[in-house]
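Undergrad: Scrolling down, you'll hit the structures one after another.
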Structure 1
Amino acid sequence: MGQSERKVDIIIPVYNAFEDLKACTESVKKWTNLEKHRLIFIDDNSTDERIGGYLESLKQEHILVLRNRSNLGFSRNVNIGMKQSAANDVLLLNSDTVVTKHWLEKLAACAYSSRTTATVTPLSNNATLCSVPVFCRENTIPDGYSLDGYAQLVERCSRRIYPEIPVANGFCMYIKRAVIRRIGMFDAEAFEKGYGEENDFCFRAAAVGWKHVMCDDTYIFHSGTRSFDSLEKRKNMEKHEKILEARYPEQMQKVRVHCRDHPNAVVWENIRLWTILSRRRQRQVILYLLQADFREEAADHTGGTQLHVKDLTEGLRGQYDIVTVARNGACLNVTLYMEAKELAFVYAAGQNTQPEQLYSEPMAMLYRRILEAFCPCLVHIHHTKGMTLELFYEAEKRNIPVAVTIHDYHFLCPNEKLLDHTMRSCDACTNEAHCRICLKKRYGIDETVPYLSVWREAHEKALKKAQRIFVPSESARGIVLSRYGGVRDKIKVIEHGTEQVYAQRAVIKKQGRPFRVAFLGGISTAKGYRQAVAMIRKSSRNIHWYLFGSFECRQELLEKRRNFTNVGIYRREELPRLLKTYDIDLVCILSIWQETFCYTLSEAAGAGVPVLVTKIGALGERVRRMGCGWTVPVQSSAAQILARIEQIRSDSMDYEKKQKNARQARLLSAEEMCRMYEAEYQPYLSTCQCRDIPDLQTGEWLLEGLDSTGQGIRLLEAQNRLSEIENSYTYRLVRKIARLKLPFKSSIKTALRMAYRRIRK
């Protein structure tokens, strides 16, 4: 018999619950071909007088109504229904369900997709192993969806994998007639009142080679067990569970393992993904590309680019959906930020290469899929290190406007800080011979290869495809235009915003204590590490040094000095409080490269602390404009900088003036910055139409990278942290000691183990 000719007896046991019964019946009549299939109602002696009259009104050729003179219980009712035909498949349906479009056809298709399938259970809001969106929980239909709408979504996104489950659920259970012939009907003697009868049936079927599957493209609403009270239910559950444990201990353990391990989680994740994506049809999407993720789980999330994109994302996600695409080692992190939810994806992107690739077909494929999946109205590129230039071209193919923010000078040179191999500022020099030597020393590029020329030609071409280019300072604008004058009409200065939290500090320094000078952030060589260490070592007791963050290396050698305090790593929002707590007088920012902005300067000024900076780049530009500190030449030695600090310390009037200026400095807030960018975006967003959710193929690709638990990101973070530990001085020292042949070494180990055991006890 062909599937299209197959007839099904739909058995609906009835006991009171009149309103539920009406809703169930109306849905079945609406979505079922009752000229082909038969509907069998079995009234189990309902006490609600409305039931009898209603069922009588339903009688017709393909609707059979049976009545019991006494209450026989669920299992006997089902068996009565099964006996009405010797040939038809049966479908058990609770009277507190509401079926949806094509429900029976889809269940039958699932049943006959495999010869060994015995039973089929659809997805539902309340069906234990088949409950969505939360597994093994009683759910409601997600906000914003009708029952039919959610059922359509489930059907649309279903991958139709028909996963195997250990037991069916009797609320809606399709059973092949061949199974009934083989193993018989429900055990009505042991499970007369309901609960456990379908488990017993399924375990018997499994014992002779049949399997039970979930129909993952069908959703049916189930309001819950309304036909008997909770006390009766609990008693039946306890009684019947003991019977099942005695009869089928191994099968019951399989059910528990299934609930614990959730082996078919991909079905749930797919539905959750599509549910979220379908809600954002009416919201425009902005895509940000950057070289490293700003999520706290990522290895390097505190750089200036990351802070800037984080502020933009948090400020605009209330009005737009934001998609961030960022490197994280060999992976590409793609995160969708909606108003109240986040979705994280992790895709393999391969290791970064040195020298960097300008173009890569695998990266181009990733970008194509991302653009197809999220349909952004605007692509805003913040960094391309390790990311290639493909996104410029993939966006252009789809007529998606592109904006660029230049955070450093990666668009001018692979060495984004414009420091040559000797760590001297080269200022985007035009000495090609010098550049070739530098590239060979840094990246091993043969001096005969015109790599930098190719690099700049490619990046200039990419920048010309952008509709807008943003820089955070005038000095950065000047350097960019010195190489790429053709983008002059596109480039605009917008400073980075910051959260302004002013510490209430005394205007006049305290007397009778050392002058307190702080370094903030990760102090690398480019950030003036060498000068900082030399200054601390050479300084007198009149200055006490503080480190809020970390030095590039040799940090432990300074910690023994009485005039040095290592406060350690801090969170961004903690800095104003820390500066006030330690009563810092001066912040030193001694970068040897031409910074494009410098968040540290904003944070110090926002906390009312004057600064001492090098003259170059945005540091010198901003300090001169705000009058919040002093400058020194970038070539200054440690002794020269110390002498300048002594001048600052001794000139109280000048200090008070700079301190006042710092307290009164006008800093752009993060909110103001977001509004400025939004105004720049608007001409391009206004012409963009919101698009539908991705097609099924793209949705499947998204699902492959869905990182709902954050495990992918956490694993990368753990790997990076392990690498840091293994490269640390302390680790190497401990390993060296461990390899030494020391007397009493085994005794020490034994003592430590015993001490550990005592602690555990």
Structure 2
Amino acid sequence: MKKLVYLAVVSCFAATLPAGAEDKVEAPAASSRAARASQWSPYKVVQAPALPAVKQAKWVRKPVDAFVLAQLEGKNIKPSADVDRETFIRRATLDVWGLIPTPEEVKAFVEDRSPDAYEKLVDRLLASTRYGERQARRWLDLARYSDSAGFTNDETRANMWRYRDYVINSFNQDKPYDLFVKEQIAGDELWPGKQDALVATGFLRAYADDSNSRNIVQKKYQNTTDMVDTVGTVFLGSSVECARCHNHKIDKVSQKEYFQLQAFFANASANDTLPLKEKGEADLKYSEAQAKYQAATKDVRDRIKALLAPIRKVGEEYHIGRFTPETREALAKRDKLETATPKERWVINRYLTTNYNDQAVTSSYLNYEESAKGIKEQLAKLTEELRKYDDLRPSKGSERISGVVDLGKDPAQTHLLFVGDWDRPLEEVQPGVPALFNPTNEKIQITPLENSTGRRAALAGWLSSPNNPLTARVFVNRVWGQYFGRGVIETVSDFGRAGTKPTHPELLDYLADKFVKEGWSTKKLQREILLSSTYRQSSAPREDVAKIDPDNKLLAVFPRQRLDAEQIRDSLLAASGELVDKVGGPAVFPPVPSTLKAPGRFWTVDKDPSEYNRRSIYIFNRRSVPYPMLETFDMASPQKVHSKRSITTSPLQALALINNEQVFKSSQALAGRVVREAGPDPVKQIERLFQIVYSRNPDKFEKNTLVSFLDRQEGLFREQAIASGRVSMAVPVGLNTSQARNAEPVRLAAFVDLTHTILNSNEFVYRY
């Protein structure tokens, strides 16, 4: 099927988006395998299935193809032919890196006629640091990752970027998934001296949090609940939270079993003040800048400390007096920890690690006590004096780690709660896993460690056990969905009876079994998918498939898919030549539209313009102020576990591509790049533009159409100039003096409009 450039941007952008049905119909299979499929259960221990016999054996490049082909042959459907090489490399690069390939990369692959050309391409993609950046974005969706706390104040979490970098590095290193799981659930317990393992526990800490909560006892329950619910969704593909208030109405998870899961986290406490022992380049720069700021402001800060010292004790008591009675009782023991219960120690630790400083504990007293009015006024003056040094203060970075630690060897009690109400405890429960998820009745052995209960370590061991029926299945299902738009089980976080039935149950078990046996290697898993005939198929629509399998659940056609928000932005930067390839470090604040009235403390644009064009994964993810362009294209909300990106179609998306300042600036930069690389010939410019944006050459019809477009736009500009005596035009960016002097400005302006149109086309925002 010929791909055409759509010049009617708005209408065409929306018109070709696939509808995609959401029904829960089990995919039909060959009769010989239907019985086994009907008996399949996600709660049985994974066993390797036999490869099915197929008629078109030559089509099978990888074992996954046999499972797909068996279902197709059972419905008398032939798989689609291989897609052309240009489309394949664009598809694979977008899927693995989240970026479009360069024309040089496309040319090298197309001209490589060696038998292992596809293998070399896939291996190159998997070896790049860009791989980890793309894969990490998927995981961060699950981890409800954000650089801020949420709720009213939405405080910045200056340390969370370390967890983001940990995830990127883990994927790039092809860290075994079972180790990846263990580190995030219990890194502090299993490897107490390892900084990377402590950073990994940021997974548990990433929940939205209200630091100003006056009921810390209730907050303990809320935080623990979030950890349990997240672990259930992410690793077990099960919405266990239903059992918090009552026995699960659909799946066999009792309320008691839910709180037994909670008991594993009884002593787990978030802490944003954990010391950083091993410093990287960014940390050293921050420390140096912070030292200069501290030296310059020592006098002012000393005066603030001296001003608050006389009221420090009374101010803190006034502050604590606003907490609930049970919280106050616990905090009364903050100087006598030996007398505190494990639950009280948790409350005290929470208090001491959450905004605990002179100004924080005296703020209530200063705001509400009339006698403190004079001190408040003096403090305001000193604070204003301190702001004069803001230019010296490092805008981002820290010398701390955000993570989760265990508070001692003796655990806090966990109780079954009446209808899930935190202050209505019933019987005490001990750690345990739901019988539904433990078909082998594996005993969870809990061994107290030197400074912790060992409970999360035990849970992590069970989650990563080869006998666990869900962990591997859930992960490989998500990876399959990443490449084909839907998982083998479409409800990727609901493997229960309320979820959809698997389209290819034996394929799912084959992948899960192989994944474990090959050392839990994510790269090996993805390599098999990428080199399969199933992945190599054309996406051209077929009437025969539409009649028999209208939702394409059997994968006779490769599914087209609109690019994710990050893929669109990053590919814009890659096409224009503006992408900054810098891996890791503190989050960046690029400019936002002037219409976004975000207070300065919520969004302060970086002083260094070189930071603006880094990949989207490094943009500061503030819960209350999402980056507008990414939000428009359905970025994941960090308010909860985001298992699958929404793919919506709205006029706002088309309008954003047309009117967004960044898109237009990218159009100008892209136009400049094309002129520099292709010269003044309009046909060669169009060819180069297609090579950069679409990874292919235009055909004769497209060339003629776009040359006519340039002529028409140039004519419009000249008519406007004659009518008004002047005309405002945008010209390409990045031309040298000679190129700018020898080109016709009106023609250059017309070419900017052309590049802007191309970047607004369906073919750019889709991968085929």
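Where a number appears in this text, it was derived from the coordinates with a stated rule and is not lab data. Keep in mind it's a predicted model, so treat the numbers as computed, not measured. Cβ atoms are built from the backbone, for glycine too; each structure is taken alone.
Undergrad: Kindly point out which one of 1, 2 the value 10 was derived from, the read-out being relative contact order in percent (Cα under 8 Å, 6 or more apart).
TA: Label of the originating structure: 1.
Undergrad: While we're here: Name the one structure among 1, 2 that helix-only ellipticity at 222 nm (-39500 (n - 2.57) for each DSSP H run of 4 or more, over all residues; to 500) of -15000 was derived from.
TA: 2
Undergrad: Assign the value -0.92, -1.12, -1.25, calculated as log10 I(q)/I(0) by the Debye sum over Cα atoms at q = 0.09, 0.11, 0.12 Å⁻¹, to the correct structure from 1, 2.
TA: Computing log10 I(q)/I(0) by the Debye sum over Cα atoms at q = 0.09, 0.11, 0.12 Å⁻¹ on every structure in 1, 2 gives -0.92, -1.12, -1.25 only for 1.
Undergrad: Continuing with the same structure: Have a look at 1, 2 and say which one yields 1.38 for Cα Rg over 2.2 N^0.38 Å, for residues 375-446 alone, as calculated.
TA: Of the options listed, only 1 reproduces it.
Undergrad: Rank structures 1, 2 by distance in nm of label points 7 Å out along Cα→Cβ at positions 47 and 455 and report only the one at the top, that is, the highest.
TA: Biggest value here belongs to 1.
Undergrad: Which one of 1, 2 has distance in nm of label points 7 Å out along Cα→Cβ at positions 335 and 663, as calculated from the coordinates, equal to 3.7? Write out the running numbers ahead of the final one.
TA: Working: 1: 3.7; 2: 6.2.
Answer for the origin of the read-out: 1.
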